[in-house]
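What follows is a group of structures, each given as structure tokens.
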Structure I
Amino acid sequence: MNIAFRLNEFASIQPDKKAIVHPIYNKKVDQYHYQSLSFKELDILSNKFAQSLVNLGLSKGDKALIFLRPSLDYSALIFALFKVGIIPVFLDPGMGKKNLLKCIKDTAPKALIAESEVHYLKFLHPIIFKTVKFNVTTGQLIFGKMTSFKKMKQEKIQIFKAENMNPDDTAAILFTSGGTGTPKGVVYTQELFNQQTIMLKNLFNLNEFEIDLPGFPLFSLFTISMGMTSCIPDMDPSKPGLCDPSKLYKNIRDQKPTFVAGSPAIWERVADYCIENSLTLPSIKYVVMFGAPVSTKIHRKFKNILPNGTTYTPYGATEALPISNISGEYILKNTAQLSEEGRGTCIGNPVEGVEIKIIKVKEQSIEYFDENLELKAYEIGEIIVKGKIVSGQYMSLPEKTKESKIYEESGAFWHRMGDLGYLDKEGLLWFCGRKSHLVVTRNQQLYPISCEAIFNNHPAVKRSALVGIGPKGDQTPVIVIERKDQLYLSGKSRSIFESELFSLARKFPHTQSINKIYLSKSLPVDIRHNIKIDRLKLKEEIENNEIN
């Protein structure tokens, strides 16, 4: 087994079909031209990269730290690493300098494969990078024992025999964003990657005739492995909320993708652009959004933009993906009103092969599964999942692994998602918020998604955030509002606005105890998806009198 075999297979079956497409923008004429690699060309380029890595001194089991922008070379390089059995390590630059340096040190990579500017970081932090013996740059300037992509492409070979890996061999390490704690390296095995590819393919009925436009670069590894063409969008994937929707529209118009995926922050901007300019996206069958709960407003925006498709919101995490899925079409017909009444966000049925249970909320580790932990339908608790797409461990963090897993006597295990929710009588999963964001007062427990939905019904509100001030068990619930116009109201206008919000809150039992409102021009969000509200940071800002 080696997940890179999938590329080799499609290079044989459909050698001339485009595997990956990269846009080049011509500002003078406001048009794009597109570079591309066929499956055969991508396979050959990855073979050249693989042989060059071996010549450099790398071998199966070595770890390589990856900091690369999406490009034709990016996909070839990742498949080359898989072919050799080198373990790519993917870190999110947005996790902050302190976390970033700690993760690099803990990972102890043997190689650094990165954009040219990243290599200068080593000189500033030599102890952090002391395990790095081999360096590969995308730039032209080479110093010391370094090689470049340009030089690697000059390798004469066209065929490379990929390592035959075991299913439990580590294929990659993907770090969590650290949005709700310290970033952790999730160990992806060969079998895990393979199962995720199979499940995603079956979930959306994907085949080699579909065309992908991924807002999250790693997603293209799955679609290329299915024989699909992957079109790189013209955007900075590290800043999805700042993408230029006009450019993405042009990419979609030119390449006619059928499957687009990424953060809701991307696709809401695209939807707004299309609405403002009376545009539709007829080629798209699937708009797949993940990273945070998606409001019903976004589903409604896309309803008339996708004449031949709909939106989808699969649920998952770095440790387990996909877990459940639901379409925007189903949400608008069946669950939207319940969500707006504060019942939580419906995130669908479990995907085939995945089990979901709701258990009593526990702060401590749970070593073995006990049926007495399980809650009944509609009872809100902690979401746990089991299946072949669930990772088994964190890299070098046995205690964190222990905290997140619940084992059965058979050796099977459940993963604790760190999320709160419930199952309804039809078996649909509903999301109510992160466990760490639960607000516990003397009299009740308040769930972020359920409370925020009530305030979000006000026409001037873009989004809101529930925050608990004080210690758990004696917290005071407050709500922080970001207005659509980003105005910071004061005086009479603020009093009127707050009165309208309180009027909404008094209509529902779970929001009647919220008596304090704060305004923020822009709520802080996570770096990876630009959509998850950082409620813990808001709590700090309120306690430090930084917002009012």
Structure II
Amino acid sequence: MYNTRFKKFKKRYIIPVILSGFIFVGSSFREDFFEIAKQIEIFTNLFKTVNMNYVDETNPGEMMDKAIKSMLADLDPYTNYFNEGDVVKFKINNTGEYTGIGALITRKEGKIIIKEPYKDYPADKAGLKAGDEIFQIGDVNLKDYKEDASALMRGVKNTKVEVKFIRQGKTQNATIVLDEVEVKAVPFYGKVDDKTGYIVLSQFNRKASFETQAALLDLKTQGAERIILDLRGNPGGLLNEAVNICNLFVPKGEVIVTTKSKIEKHNQSYKTTREPIDLDIPVVVLVDGKSASASEIVAGALQDLDRAIVVGSRSFGKGLVQRPLDLTYGTQVKVTISRYYTPSGRCIQALDYSKKDVNGKAIKTDAKNFNAFKTKKGRTVYDGGGIQPDVELEETKLSSIAEALQRNDAVFNYATVYFYKNPNLGTKIPTISEADFNDFKAFLKKENFSFDTDTEKQLKKTIEAAQVEKIDENIKTEYQNLMTALRKSEDIQLNKNQSEIKELLLDELIKRYQYKEGLYQYYIQNNSEVKKATSILANASEYNKILLK
């Protein structure tokens, strides 16, 4: 009976076909399926033809890996393909635990640079410091090693890893004993004053809500009657942890975030599912331009529900939702499937990757085109990407010159030089004097530091093109005059933003002497954003006025 009906149905209608998780029906399906099949056939023939006929030996695996990743890069930065080796790397993001050296690292010019060793973890115990340049792991010289070098420093607990590194121009050796490394979601919490608690939430791993709740309860036990939740620099993580953290302060059954997609099954509302810890304790959330994704969900939801005051600068604007999908041979693709929306209906996403400018960069919504929305109590808030704070602070916004100094490691590298010139400061807070600032500027000139401004990049491209065309001698004088003028302009910008740059230098130096914990201890009493949050919380009438209570 069933088969007969199915056959009749099949004759009358086009059967829906599932292709890579998407459903196409009717004529739309026929057109899309034909185009996909056509392009796959062209690509398969091209790939086969090139590999069979190319003059040199090719590596089909590498070619395909690059082809797939280049194709996806044209969509957005978050839709990514992971080969078998890539898949293993992301355990740390989901669990908060891994076996390794316990340090923030980066790779540069054939070396691994220690950016920040975590206190009492393997790298720290082995004596490694920020700025150390590892060039050999075991018998592997990293200059000739093209794979993921950090994998060479992972393994079973108690494995000994021999490394060679350069420190201040001298080659040294160290033995790192691998151990389990727990990446804390809440690396620090404490009291600003008798009644104000301060919680730093640095990421949204599986322990984020548990650690935040534990910190909140402990601070309340210590007498805290108001809370600062610091999400500055937090890049995000697990969605359910963002919901659970909001749930500490809002009732059960409250909508925290909604996802919207062209695929019906991806349209979901995420609600709180537990009884809250405290519905009344005043809360200020700190954000900046590096607060993204789950951080923006927490800040946006607590703002829209009039449950917290957001202080700082507009957040990053990462409102695209990804889902990992398993492929064959242990590979995986992470696909952007929807967008995040706060309870008031604001889209968190800042850049529209479907619309790009002449340089191929995604377009950001102009402020004049922002849309107004209403919070639960009727306050006006705006979209446009990211979360706009209720109280905006200029000091949380990095100037372009400061961003360049951070991006190109000028602050980091100078801090390394300063640390070895002044090795015995201990717990004393360094003072960045006028002489120190001038020394920093001299360091930039000595290192021939590039600010990588658009103007500087274009000038360098011009002289490079002139060298190719052998006309560089004709414009050499003009080029040097322009570069001199540019350097003077950059020097003016350095002086103009001296206070901001000094703060960046001080933050980096405190970490060198006292680790990240020392920096947070410093923030409690000295950071301007924490001070502003504390003053708002201490003034009940101001706090209630902002939230229309």
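None of the figures in this text is laboratory data; all of them are computed from the coordinates on show. All figures in this text were calculated on a predicted structure; none of them were measured in a lab. Cβ atoms are built from the backbone, for glycine too; each structure is taken alone.
Please state which of the structures I, II yields 26.5 when mean projected area of the Cα convex hull in nm² is computed from it.
Numbers: I: 26.5; II: 34.6.
Source structure for this number: I.
When FRET efficiency 1/(1 + (r/R0)^6) of positions 54 and 470 (r between Cβ atoms, R0 = 41 Å, to 0.05) is compared over structures I, II, which one is greatest?
Details: I: 0.10; II: 0.80.
Going through I, II one by one, FRET efficiency 1/(1 + (r/R0)^6) of positions 54 and 470 (r between Cβ atoms, R0 = 41 Å, to 0.05) is largest in II.
Suppose FRET efficiency 1/(1 + (r/R0)^6) of positions 230 and 302 (r between Cβ atoms, R0 = 25 Å, to 0.05) works out to 1.00; of I, II, which structure was it derived from?
Values: I: 0.70; II: 1.00.
Going label by label, the one that fits is II.
One of I, II was used to compute distance in nm of label points 7 Å out along Cα→Cβ at positions 70 and 438, and the result was 5.2. Which label is that?
Numbers: I: 3.7; II: 5.2.
Structure II accounts for this read-out.
Hey, FRET efficiency 1/(1 + (r/R0)^6) of positions 134 and 326 (r between Cβ atoms, R0 = 35 Å, to 0.05) derived from one of I, II reads 0.20; which structure?
This figure was derived from I.
If mean count of other Cβ atoms within 10 Å over residues 238-245 computes to 23.0, which of I, II did it come from?
Values: I: 17.0; II: 23.0.
Comparing all candidates, it corresponds to II.
From which structure (I, II) was distance in nm of label points 7 Å out along Cα→Cβ at positions 398 and 422 calculated, if the value obtained is 4.0?
Details: I: 4.0; II: 2.3.
Considering all the candidates, the number was obtained from I.
Matching task: -8500 is the computed value of helix-only ellipticity at 222 nm (-39500 (n - 2.57) for each DSSP H run of 4 or more, over all residues; to 500). Pick the structure from I, II.
Details: I: -8500; II: -13000.
That value comes from structure I.
Just checking, which of I, II has the largest value of distance in nm of label points 7 Å out along Cα→Cβ at positions 86 and 278? Provide the component values of the computation, followed by the final result.
Numbers: I: 5.3; II: 4.4.
Largest calculated value belongs to I.
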